[in-house]
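J.: Down below are the structures I want you to see.
Values in this text are rule-based calculations from the coordinates and carry no lab data. As the structure is a prediction and not an experimental result, all values here were calculated from the model. Cβ atoms are built from the backbone, for glycine too; each structure is taken alone.
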Structure I
Amino acid sequence: MKLRMKWLVSPVLVFSFAIFLISSGKAFGLGEGLFTVRIEKGVDAPMRDGMRLSADIFRPDAPGKFPVILIRTPYDKEGYSTYSSFPDYAARKGYVVIVQDVRGRYGSEGVFLPYVQEIEDGYDSVEWAAALPYSNGKVGTQGCSYLGAVQWQLATASPPHLVAIFPQCTFANARHFFFFGGAFDLSWISWLNGRLPEIKKRIGIEGKEASIEEAQNQWTINKWKWLSYLPLRNFPLLKEFCPYYNEWLSHPDDGSYWDFANVEKKHRQVEVPAYNLTGWFDDGYGQPGAILNFLGMKKNGKTKEAREGQKLIIGPWTHCNPTTKAGDIDFGPEAAMDLNELVMRWFDFWLKGIDNGILSDPPIKIFVMGSNRWRYEQEWPLARTEYTPYYLHSLGGANSLNGNGTLDRRAPASENPDFYIYDPSNPVTDFHFEESGPRDQRPIEIRNDVLVYTSEPLAADLEVTGPITAEIWASSSAKDTDFVVKIMDVYPDGYSQNITPQLSGILRARYRESESTPMLLTPGKIYKFDIGLMYTSQVFKKGHRIRMAVTSSYFPHIDRNPNTGHPFGEDQEVVRAEQKIYHDIKYSSRIILPEIPR
């Protein structure tokens with residue numbers, strides 16, 4: 001009787017085990033926990049206003065319901081899987097991955113207005129994804145740059161089925177993404193010219209359409225002419241085909257116009273945990289954006305789970321590129337990141353409930369450059385930071401790296417100011433502006449309109465980790481002008497490496513008190529300019545020197561301030577400005593470095 005009972009039970013066990021094999025992927029011959037992948041192209045998602053957004057769906061080719069990871073992009077869902085292995089990777093791991101064209105792009109209906117429509121469309125897309133027949137109702141989001149910004153935007157609307165997000169290299173406030181320190185980020189001209197299909201079809205070839213290759217060729221030929229075009233508001237291609245370009249230029253001040261993508265104002269509305277990823281050389285607002293979103297959510301997130309579920313990782317990377325090499329520097333094998341694995345670990349915990357210990361890790365992980373090692377931290381800035389001032393000195397001739405500018409901890413006594421002419425028709429120019437990361441700054445530092453202050457060689461290694469601030473006392477003959485600060489690690493052979501992104505350390509003078517309430521300068525009057533949003537983790541090695549450079553332009557990373565004080569973007573003519581930088585008992589210009597005891 002007992003034997004017969006065993007045989008009666010066995011078919012049930014066999015059937016149950018077969019179902020387990022299918023649901024776990026083991027029956028597909030792909031290894032433990034892997035599925036074969038089914039791809040559905042051009043699946044429409046209805047929005048609340050009747051528009052339909054198109055998506056490609058990668059999902060396990062197996063019965064059952066699975067968690068969803070939603071990726072929303074303006075860069076063509078069809079192309080996404082050609083440069084990212086993530087959709088296939090995650091689908092094999094048991095996720096439904098949806099790659100969706102945002103409104104007005106490629107397969108999706110409607111008119112594309114960057115960032116403006118992403119809150120409602122994002123909300124609707126999350127809820128649509130949660131209701132799919134093969135979805136288990138849990139949705140996460142993932143992606144970099146624009147693909148990261150839309151995650152924060154939809155999270156501020158609190159979709160009921162959104163569980164966690166993984167935003168990479170994106171802003172906390174869109175206005176600071178377009179206007180860095182109040183100066184306009186001219187890389188938008190290259191972005192708009194080089195990426196938008198409606199421009200690619202008409203990019204200076206009258207009467208016929210241009211291929212992508214022809215468009216790129218036109219950019220290569222004409223980019224310096226286009227970048228130099230004045231007035232900014234009349235740039236022909238963008239004025240005709242990208243009306244939102246002029247919208248941005250019409251709102252240079254911080255204010256309510258930018259609320260559609262001001263995440264900092266809305267952290268109290270966000271209910272979900274976030275893994276924030278960026279790089280020390282993430283040009284644009286991605287690096288401070290990740291830090292500010294992390295800090296803002298830790299303090300103001302709507303739920304305890306959101307506040308305690310924040311993570312921040314910063315590597316030695318450029319924008320959306322977590323590899324070992326950035327610019328001129330190879331940071332070694334430890335610098336590389338298996339991003340797919342990290343994203344999967346995050347969502348395995350939040351969407352599948354796998355206790356993999358990710359929340360037990362300290363909330364912050366940073367790569368310390370120079371020593372080239374990863375390190376966990378508990379807070380930002382680090383509690384053990386010693387904020388150390390380094391003062392500017394000279395004999396009145398700090399012009400260029402061949403001048404007599406010095407930098408040390410000694411407060412200045414009686415010293416003459418340094419002087420240079422800023423000529424917008426001959427701006428400080430980075431001819432390699434399309435190459436991000438650390439590079440030799442000497443080709444810029446050789447100019448006489450760049451003031452250079454350099455320390456003595458260090459007697460021991462010095463770690464600088466955290467926010468760097470500059471306090472510059474200056475006067476100008478102009479009603480408005482710019483000041484740009486750069487911090488370099490100078491090697492014994494003279495190589496001068498920037499330690500922060502190219503687009504950092506910038507302040508337009510009219511925004512010295514407030515970026516929402518501009519105030520023009522009184523020519524000749526001395527003002528204090530506080531310049532921040534510079535972050536790093538750098539070990540200056542023994543024998544290296546610390547260098548600070550001050551100038552008034554950094555073209556074409558930012559637009560040339562015409563020095564007129566006129567409304568932004570309207571000037572066709574420019575005027576020269578006489579600039580003085582003061583460093584004496586009363587006006588002690590300095591940088592403050594976040595030194596970490598070693």
Structure II
Amino acid sequence: MHQQGRLKEAQAIYEDILKSDPKQLDALHLLGIIAAQSKHFQNAADLIAKAIAIEPENSAFYYNQGIVLKELKQLEAAVVSYDRAIAIKPDYAEAYYNRGIALKELRQLEAAVDSYDRAIMIKPDYAEVYSNRGIALQELNQPDAAIVSYNRAITIKPDYAGAYSNRGLALLELKQLDAAIASFDRAISIKPNFSEAYYNRGIAFKELKQPEAAIANYDCAIAIKPDHAEAFFNRGNALRDLKQLESAIASYDRAIAIKPDFAEAYWNKSLALLLGGDFKNGLPLYEWRWKKGDAGKRRRSFSQPLWLGNELLKGKSILIHSEQGLGDTIQFCRYVPRLVDAGANVLFAPQVPLLGLMKKLGTNLIIVDENDPTLQFDFHAPLLSLPLAFKTNLTNIPSPTPYLYSDENRMNLWKKKISVGGFKIGICWHGGPSKIDTGRSLPVNNFYRLSKLKNVQLISLQKGEGVSQLRDLRLDMKIETLDESFDSGPDAFMDTAAVMKLCDLVITSDTAAAHLAGALGVPVWVALKFVPDWRWMLDRDDSPWYPTMQLFRQRSDGDWKGLFSEIEQSVKQLFGENVA
């Protein structure tokens with residue numbers, strides 16, 4: 001009856017046996033297995049423990065105890081049980097396999113791989129071990145080795161849908177997107193109701209910048225598994241990439257309804273709301289950034305309370321600390337003088353490279369090092385929480401321009417170094433190497449046609465990433481580069497600010513340079529990807545953050561050529577027949 005799946009009938013018989021013989025080993029053990037099959041794991045553990053107490057040298061009892069303890073999330077204890085099973089039965093391949101699974105969940109990945117290897121030595125045709133071994137290798141950042149392991153699993157078991165799907169993920173990690181999709185296709189052909197394979201194929205299509213195909217696959221995953229929160233989440237991301245913000249928000253809401261603590265879904269919902277200009281609903285959700293998986297890299301801990309605008313600050317001291325990129329600090333430092341206006345004693349702790357620039361932010365505020373243990377203050381706030389604290393909307397963004405200033409001495413110095421004559425356009429084309437920069441940077445050769453305009457002088461403001469592109473310019477393309485002293489000291493952007501003030505115009509991709517030019521009140525044009533960062537919103541050519549800024553947008557994903565054609569025409573209109 002047990003083998004036929006008639007669990008209740010089998011359970012009744014086992015219980016009858018135990019009434020007459022409470023120490024009947026098989027009845028105790030098998031009743032424990034029925035309890036596990038019925039997901040009554042604690043009862044299962046108790047029954048199997050009784051069997052072990054009677055016969056402590058039975059490897060199967062320890063093996064099944066390990067499985068039950070793993071289900072109870074008692075992973076260390078599960079490993080001990082598998083070890084005991086193996087000590088009794090050294091060729092117990094299944095125990096090594098399940099021991100590897102428990103070690104993997106304990107994040108002891110090297111030990112897990114070793115346990116899988118031992119299982120394979122005993123049972124070389126163990127397909128499931130090869131597949132799980134691949135998962136562990138992938139998490140050890142060894143995708144190539146993982147693929148070898150998945151391939152071995154598939155060779156042993158050609159209809160192993162899970163191995164095909166996992167191999168697809170490893171190929172995805174290696175950016176072999178077409179091969180990844182082919183692997184997901186094979187998984188789905190074997191197992192048409194494989195929700196996870198559809199979901200993973202959706203991710204591959206998103207990486208291929210095919211959001212419609214990605215959405216179709218997420219929809220298939222959801223149809224099979226209606227509580228697939230991650231599929232709703234990524235579906236929202238794909239809809240956002242199509243600028244379908246209302247549908248994206250609805251998809252994030254579905255993810256949140258399934259998984260109420262889904263920090264990334266709240267966060268991405270906030271970005272979609274802000275991208276659409278809904279600051280009232282978007283800014284409160286923006287605080288979910290502190291609950292995301294990467295929050296620990298940026299979050300500061302203080303014993304003093306967080307200030308989000310609810311307490312009066314007159315006569316109080318507050319520490320404002322930076323949290324994200326240099327451009328974010330340049331953009332949102334505009335709120336710091338408002339705290340001074342509110343009567344607070346303001347301690348401002350920007351990133352160290354910005355100390356020189358921020359000293360010109362305003363009077364009656366103190367620039368400090370946030371790691372100084374002697375600092376005394378009543379409240380603290382991360383810089384990017386200030387828009388929420390001040391109840392920011394599209395009509396009340398503080399945008400006095402300029403609110404940052406260049407150094408006159410540096411301006412005089414660079415005025416002597418820059419070539420005389422022509423309309424000076426400072427250019428910047430590349431941001432930092434972080435993931436968030438994906439799609440925002442652009443090749444410097446997009447400025448080629450501008451460089452050929454009469455009386456136009458392009459001046460490179462680029463530092464760090466992207467400078468190497470200057471070595472590969474077309475032979476007839478000229479960009480003036482500044483000497484090695486340009487922003488070479490400890491204070492970032494001080495020379496950049498001086499040169500920007502000497503330019504007639506700045507043209508830049510979405511980098512810190514855009515924010516600096518805007519904060520200085522310099523005329524600045526920003527080249528934006530199809531769906532830009534939330535602060536630039538959608539479908540407008542101006543910015544409420546910076547009065548001197550004009551926005552140029554891709555008309556389709558990746559279309560820098562069309563965008564720069566618009567910029568070229570606008571340069572001609574700005575400078576007239578002098579550049580034609």
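J.: Suppose you compute semi-axes √(5λ) of the Cα gyration tensor in Å for every structure in I, II: which one lands on 47, 29, 20?
T.: I
J.: Further, regarding this structure: Given that Rg/Rh (Cα atoms, Kirkwood Rh), for residues 291-330 alone, derived from a single structure, equals 1.01, which label among I, II identifies that structure?
T.: II
J.: Of structures I, II, which gives 13 when relative contact order in percent (Cα under 8 Å, 6 or more apart) is computed from the coordinates?
T.: Among I, II, the structure yielding 13 for relative contact order in percent (Cα under 8 Å, 6 or more apart) is I.
J.: Comparing I, II, where is mean count of other Cβ atoms within 10 Å over residues 123-130 highest?
T.: Comparing I, II by mean count of other Cβ atoms within 10 Å over residues 123-130, the maximum is at I.
J.: A value of -15500 was computed for helix-only ellipticity at 222 nm (-39500 (n - 2.57) for each DSSP H run of 4 or more, over all residues; to 500); which of I, II is the source structure?
T.: Only one of I, II returns -15500 for helix-only ellipticity at 222 nm (-39500 (n - 2.57) for each DSSP H run of 4 or more, over all residues; to 500), namely II.
J.: Still on this structure, please answer the following. Given structures I, II, which gives the highest value for volume of the Cα convex hull per residue in Å³, for residues 451-554 alone?
T.: Across I, II, volume of the Cα convex hull per residue in Å³, for residues 451-554 alone peaks for II.
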